[in-house]
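What follows is a set of structures for review.
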Structure 1
Amino acid sequence: MAGTIDPSAYRDAVVVLATAGVIVPFAKRFRVNSVVAFMACGAVLGPYGLGGLVAKIPILSTITVSSAEALAGPAELGVAFLLFVIGLELSYERLKTMRRLVFGLGLGQVAFSAAAISAIAYSFGQPAAAALLIGTALALSSTAMVVELLSAHRRMTSSAGRASFAILLCQDLAVIPLLFLVSVLGAQNGGSLIAGLTQALLQAIAAIAAIVVIGRLAMRPLFRLVASTDSSESFMAATLLVALGTGLIAAGAGLSMGLGAFIAGLLLAETEYRRAIEVTIEPFKSLLIGVFFLTVGMSVNPAALAAQPVAILSIAAGLFLAKVAITFLFARYFKLSVPTALETAIMVGPGGEFAFVLLTASVAAKLVDQNAAALVLAGVSLTMIFLPLAARMARKLSARLAPAVKIPDEANILPPDDHAPRAIVVGLGRVGRLVGEMLSQHKVPYISLDADPAVVATQRRAGRPAFYGNATQPDFLRLCGLEEATALIVTIDNPRAVDEIVAAARGVRQDLIIVARARDAKHARHLYELGVNDAVPETIEASLQLSEAALVGLGVPMGLVIASVHQRRDDFRSELKPASAPQPALPRHARSRRL
């Protein structure tokens, strides 16, 4: 039985696994982006690289892929899974929160970039439909690469990171109608365009309606049943079934697999299983998207690059400069600072993976000339390879252009060095100021710290003990008297900064009383694990205060209401605080006062 196995049938799969499991991790050790590594491997191992020498050197067949079509199926699955995950991330709350940047900055960037590039393509002799498809394809950026680069350098929460993500979010939304447009235009065979569009639109509406209705009725009960088995394998199988099943339904209706997978992601984003699904599908998504970029690299023909280097370099440079200029102008129009606008523009300036998806589909539908598409995609490949270097350049330019922080004279005053025991309040927002007022009312000595020199100067002019500095640094906390402090009260609303401050303070003092503001119950649990004495979740406190006001207004005696609120607060604290959490001892001066 073993002798009937043909090893050559598994050759391509072995090449893909070797690339993902050996070459890409090796490249990451040298800080080479994984997408660039996959594309480079595709170029080297593909039919235009070593794969083209198999006829002369047969031994190379064991380490090469002779045809990109051999990986077309897995690559299409990679695109479908990418769109599935994008659908999972497009929650209504996220779009509502970022609507100004997504539908303002993002839509402006896509529309004007597509219009400008389409006009250039049309001026170079491309038909109107082909020019439109080329323009819209090149207007899109690489979601996979940009998000990975921003996350690697912890810039997702920066101003440029949020603006870049908003633009990418709008571009991801634009992919769906563009894929539909390609499928509709490609289905025309000389008949009436309006009739064809109407028929295709009705067919698409029927297919999408079927997916939505069946999904709403079946998906939540399906995942509830699977989750009740407590089997990770069953949950994984159900996730893959939904992603692939909806993709195949859409493909059977004449649409793309990606569109069906995207709708499935949108439906599951509304369920309580969203995060678990994201974690489950991440390994498959990463591997299949890697296969897609491997096929992208295989499409790069060094001979073509050598034959038309000026044209390809001109396309790459023109694409990058045009998108950077348009994005920068729109970012400034939306009141982003010059450093933020420039970094955002450079990050989204290169082309992206969906250019390959859209133009490959357009070539298959005979809407775009194959030679023109190959030339354009070669230029897009160069911009994507250039992206990591461009991202580094963007960070340096942003840092250089960022205005130097001017510290007012009032904020230059150092904290007192008298070793007197006092509380330290971190943050001078509304919460921090109120905490300071309560400490003053009860005659508890304290100082306040903030990283905004203007806020510190304002508070000092008002006669409050405010000082400027970065509370995440242990040396600064020591300078502020942390070693003698009675308590540390962290009132800022940045969860990551709160974690860093608590960790820094606990590293200096194990017996310090630390009370910290938490975003929600999950963050409060994390803070207890870091060693705080009390974590105050905003959501729970707001609920308790609303309940207190409502009950008193309804005539319930004030004493009973206050007692019940205190009881519920204690109950929440016991639920959130782990039983194994360390209980920091009271400081020396606090113990002496009690005695």
Structure 2
Amino acid sequence: MARAPLLQLTDISLTFGGDPVFDDLSLVVQPGDRLALVGRNGSGKSTLMKVMAGLAEADRGDVIAGPGVTVGYMEQDPDLAGFETLGDFAADGLEPGEMYKVERAGEGLKFDPARPVATASGGERRRAALARLMATEPALLLLDEPTNHLDIEAIAWLEAELKQTRTAFVIISHDRAFLRELTRATLWIDRGMVRRQEIGFGGFEAWRDQIWEEEDTQRHKLNRKIKAEARWAVEGISARRKRNQGRVRALQDLRAERAAQITRQGTAAMALEAGPKSGRKVIEATEIFKAFDDKEIVRNFSLTVQRGDRIALVGPNGVGKTTLLNMLIGKEEPDTGTIKLGTNLELALFDQARAQLDVDMSLWDSLTGDPEMRVSGKADQVLVRGVPKHVVGYLKEFLFNEAQARAPVRSLSGGEKARLLLAKIMARSSNLLVLDEPTNDLDIETLDLLQELLGTYDGTVLLVSHDRDFLDRVAATTIAMEGDGRATVYAGGWSDYLSQRQQDDFSESVIKAKPAPAAGQAPKKAGKTGLSFTEKHRLEALPAEIARLEAEIAKLEELLSDPELFTREPLKFDKATKALVERQEKLAAAEEDWLTLEEKAEG
């Protein structure tokens, strides 16, 4: 017997400011559905989810929940007014004996139920709202960007909870790894239309590209037909005017069909321009220590950042990633130890709090009021990488329309604020790019473009992120901050770090499992290795160096595997080829050194 749908939307139409967001939209959510809701920033994902939750009313159409079905909605900006603590808010609506559900979710999501609402950060408020939603156990979960402001450990907890739940859910997220792990079907909003495909997010991009390719083919055929018919109309209509009026009307219909087609939204015209080359050594941190009261951030930490490095900082929220980042770029001093910055550095900073944006200013004033972008005597122009541009034209490159130019920054969505900040950063050249949580709120297409730009950027990149897919695509080195002052450097991105960490844990378990000497038996003395101090240090450092080179080679080989790269971007192809040869030579030399020193140590 077929089960009744949990939620059914029929012929939904909704209009904001003249243009329809949706028109005649229909969809059904069935029991057990695990849906990804995807689309460009501004396509209406959050609006559709609010309609599904009953929090926004459509102009026309029906929203019908199944008998006894409760719908739980996780909004991006929860309202905690009227509650004293986060726990009070999270427990609202639960039975007195069910507080354990909030405490369990609070432990997994890492928020303190006793924290006063008045002093809680935006991230803590969102985690409390998510805990409340998970504790109430609705029949349908609607999750709007649930991983924003969660660290990787909390994301893993939420991922595990959703994997084992029998509750149906719909997720909006920019986190590819999260969507790939959890979803079995995809709802795609594109130009007011919602398509459903019974594949999880892992197959979405191939499906999307196939639809776009078919669309482009049909548009090309239509244009050719219009061109042929228009030529006939000019050359032959005068001789057969009465007999061929039907064909003329058909041509008019073809032109009307083309005019009615809605053009796909393009990607932002983002560009990163590296300034003059920095010195080869960008940052040198030696034995640095930093603590706040009794909390150690880093202890005896050393790091050398070379020009062109891609270094990611990962770890739980509150462990001190931003503090370490600020120390490395000279914005904050260590308690002990030294940090030396290289020569000729030009810094561009993307901060996670978006503090560089004044929410009360208009987008226009935000750009023209920036001293580094101001064009003397031209109130309607901004300086973009040394070239004056009209402010509205530059905003359009980042997908803002003319009407938004005079709107306040506070009216923008999270993704739009991120794009505006990128517009400010990318207007100037730099050779040291610092990105603190850049992926929050960006749509997948903009993330793809940002990753591609970072891949070809000639400068050095330092970044903090909880987006595992983004880390794997961008980072060549990962600094894992694990608390209590521990910060460890690993080669590669997130997956490489996990693999090496598991190997380290395995090695430690083997060492601990070795039997102790029998009673009365003296431990064996370590034989002389025959290595000098420098050689011993080199032998210890080589495995990490080899792993780093292997990770970089794998990334370059993946880039060069694109068969169209040479014809599309010959300079990028040439640069990547040279870099691959260079790293392969370094890897061969490092492996040879390791063999030589290992033989000498055993001899």
Structure 3
Amino acid sequence: MRVFGKNNDVNRLRRFAKQFQRDESGSMIFFGIIVFLVMLLVGGIGVDFMHAEMRRTKLQDTLDRAVLAAASLDQDLPAQDVIQDYFAKADMSDHLGDVTVDEGLGYKSVTATADTSMDTQFMNLAGVSSLAMSAASAAEERIGGVEISLVLDVSGSMGWNSRLTNLKIAAKDFIDTLTTTTEPGKLSISIVPYATQVSAPSNLMAELNVTSEHSYSNCVNFSAADYEETGLDFTETLQRTMHFSPWSDYDGRPYDPKRLVSSPVCEPDTDASRQIQVLQNDANALKTFVDSMWAGGNTSIDVGMKWGTVLLDPSLQPAIGNLITAGAIPGDFVERPYSFDAGQTLKVIVLMTDGQNTSQYYIEPDYREGESNIWWNDQEEKYSVYIGQDTGDEDNDGNTEEPMYYWPHLDAWRDHAYGEGTYEETQVTWKCRSYRRNGSCRRYRKIKKVVTVNEPGSAEVLSYADLWAYTSIEHNVEHHYEPWMYYWDAQADWYDGVFDAVGSTEKNNRTKDICDEAKDEGIVVFTIGFEAPSSGQAVLKDCASSDSHYFDVQGLEISDAFSAIASSIRQLRLTQ
């Protein structure tokens, strides 16, 4: 029994040994410890890298901001000083590397590097005691090609409250800012002064397809369809604005030399201060022109804006080429205005007004060309008015088959224009009937005698273009028709019937059309309401490229608006 029990114990011992030999629970614990240490190291590496990236990001952000500030053309301090100041305030002065500056007229380029390092917390366990980081940045401000149309209100209200004076200061500073920070040949500025109309220089008008009723002034009556495109269709004929005045009672013919009507819708060709300045880059010449501007007339925002877009539209290229050949425009602009999709220039319009659209006047078609019924004797400075056949025998000579003329200077009717014939005149002389002893006449006798008078000078029929150029519509109706016509008939036929106007509502619609066309072509439109009424402000807000492109200013604030626009035009960009 005891032997048997002993064998059982041995068997149990053998089974236990085999079971222990198969048990792996101890090795799993060891493996788990190894895995935990590896995970801890990997996680620690991640933490080290996260801290390193945060430090690198701070370094890069500081460098980017410093380089951008240093590259600004408005920055007066040396680029090195600006960047060092940024790093000092970030408590990173020791990490700034090389700074390189390249600058010249119209551009400034700054590049810089920085580096830093960080002691590791976990990677040190793997033998990596620190991590190195570096940053590089480059910034450049450069005025690329820019085409600008300055569309400036010079209407009568600009003469109030020092508005024109303040505008001149702001516009000249704007010109200085851009011309002094732009490479030669990259910037062209056109100035469009507008009031009731816009006057073009004769050399530009000669390049356009414009009617030729006269040459006293150079304005164009655009149709509603013209505001639906930014340029000009050179296959279509543009209608020249007649030289006339709808306001004043003025006659310039009696003067020696003759004088054109005062307050005309379109200023005379001799007034260069009202003429468009086409694609110029001479700062002094542009500023001298700004100084010459004066206030007068109504407000035609639509016409000013139309000309502003024309000067940026590639349809004008052939005309510009001819003007360059003639020496009127710098040769640098031979390919301007560039195509809208060329990407070679930034096209900008700055539209400014202190008012709102008001009436724009034009002569009716029947009174634009051909002979008028007014004759003029230049030697005697006398008018004659032809009224047709003498069907009513106005001159009481019994002949109703003759022509009839009214002579305003005699308030009389004759069968010819003064200076083209003779007329009978009763002359009175006095003859002495008796004398005193001393030889003086005591009594006179009046003697009447009908004589034929040869009229001096000669009369010439005036064309409508010449009539309106020197004689205002008001003077014509008041002195040539009202004396013998019923007042209201004279007004209806020779005042209201002679000219008409495009009203403010239609002009607002035209302004919207041309502004929309400009923006569709990629033109950047800035607008400035300078002490403008609410209706004018609404037109300008709608015209601007965005709300941020519209400025509502008072007084000297107009300089701030122009300064902000100049800064916007100068493009600052991060290049690396």
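Each reported figure results from applying straightforward, stated rules to the coordinates on display, with no laboratory input. None of these values were measured; they are calculated from a predicted model.
Which structure, out of 1, 2, 3, was helix-only ellipticity at 222 nm (-39500 (n - 2.57) for each DSSP H run of 4 or more, over all residues; to 500) derived from, given a value of -13500? Label of the source structure: 2.
For Cα extents along the principal axes in Å, the calculated result is 89, 57, 55, so let me know which of 1, 2, 3 that is. So the calculation was done on 1.
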